[in-house]
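Each value in this text was obtained by applying a stated rule to the coordinates, not by laboratory testing. Note that the structure is predicted; figures quoted are calculated from it, not measured. Cβ atoms are built from the backbone, for glycine too; each structure is taken alone.
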Structure P
Amino acid sequence: MTDTAPRKFLLWVLLWMPVTFVLWYWMAPILLVPVQWLSELVLTRFFDHAIKEVGQEGIYFDMVTIFGSDLLDSYQEGQPVGEVLFRLNALKYGYGVPLIAAMILATPNPLKAKLLFFAVAFLLLLPVQVWGVCCEALITMVFKLGDAIHNQVRMTRFSREVLALCYQLGYLIFPAIMPILIWAMMHKPFVRELMPNHRPPEKPNG
């Protein structure tokens, strides 16, 4: 493979990305259905003392809590009391899907292989999206809905620090890095061709 191959591959990725991102945005309400289902499963199973239900409306997930609105700092005496509900944009955790789709389309493989690779990649990226959604839901309850609800979520100070770190990973790191790692793992021969001068370090004798 020539030295221009990596640049040609990158060019094809850049050319495919507008197409894959438009399709991803258009199909997002459907692609997010398994994310919504898995997020609800995780949150209602492990945080049933806080989250009652996770609904979906387009690209938005509605988190229905078990808490009454009288626990909110903005509550005024005499107002009707209802369940505290908040909404988050689930799309921002899924941009790895069109990214890896563009990389797969730019890789010289038969169409059937590309479809198979994308199906596997989509399944592997589901935990990344669920991680982001669940962490944001917990972050919202712990840090944004007031002290009364924060106390009901039952998190220690150490748990809150871990949660903040997990949220940063789920928002900034995993959606960007995991698609590249997954693509590289599924296309090891092609990756080696893109780096013909790369040699693994030799093990010392003895």
Structure Q
Amino acid sequence: MPIPSATTYKKATQALNFFAQKKGGKINKMKALKLIYFADRLHLRKYGRPIVGDAYWAMKLGPVASRTKEIAELSVTPRESLVYARKYLKSTDEKKESFSSHAPMDRDLFSDTDIECMEAVYDAFSDKDQFELAELTHLMPDWKKHKKELEAGKKRVRMDYMDFFTETKHDLGLFRQSASAIALAREMFKEAEEVATFFA
């Protein structure tokens, strides 16, 4: 889904900042990325669009939002994105395994439903560490679709947002939307994607 880069890097930065602040000011990078994946997945299934709009890749330890990961590591380009990220985030170790919040989150970038879904995901999974969250992402059909390719040696495989709508018995207590609600959200997403492609 084509999303303007400014929207992506700013919302990605602030989503990372949100979860760091919720965790007391500091959070493990992988944990934050898994929480953002779940928040994007939940919002997409309920409201027809992801929160951040990043490109997702299936990797050994689950889905990874590529640009968001670079922002969490403060290694993102172009410079405009890095300067913005550094206003809000700070690495806490040399290996860049964790980061801390450096300034209050800019809530104006998010809708009420964005915040609703990020809060719901944090409430559901804040007690899990990064590896427990990775295991939970392995239950999701959008990641499982690429499991064989990853086991065969591929380091990463591009994921499709349409697969986030796939039903699974592993709803984790969050993804229990009705079939009609899922169908409506899927149609909203498809329409938005077609419009974005037309004007790209």
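Given a value of 31 for relative contact order in percent (Cα under 8 Å, 6 or more apart), point me to the structure among P, Q it was derived from. Corresponding structure: Q. From which structure (P, Q) was mean count of other Cβ atoms within 10 Å over residues 109-116 calculated, if the value obtained is 15.0? The structure behind it is Q. The maximum of mean count of other Cβ atoms within 10 Å over residues 13-20 over structures P, Q, that is, the highest value, falls on Q.
Quick one: semi-axes √(5λ) of the Cα gyration tensor in Å came out at 42, 20, 13 when computed from one of P, Q, so which one is it? Derived from the structure labelled P.
Given that helix-only ellipticity at 222 nm (-39500 (n - 2.57) for each DSSP H run of 4 or more, over all residues; to 500), derived from a single structure, equals -16500, which label among P, Q identifies that structure? This value belongs to structure Q.
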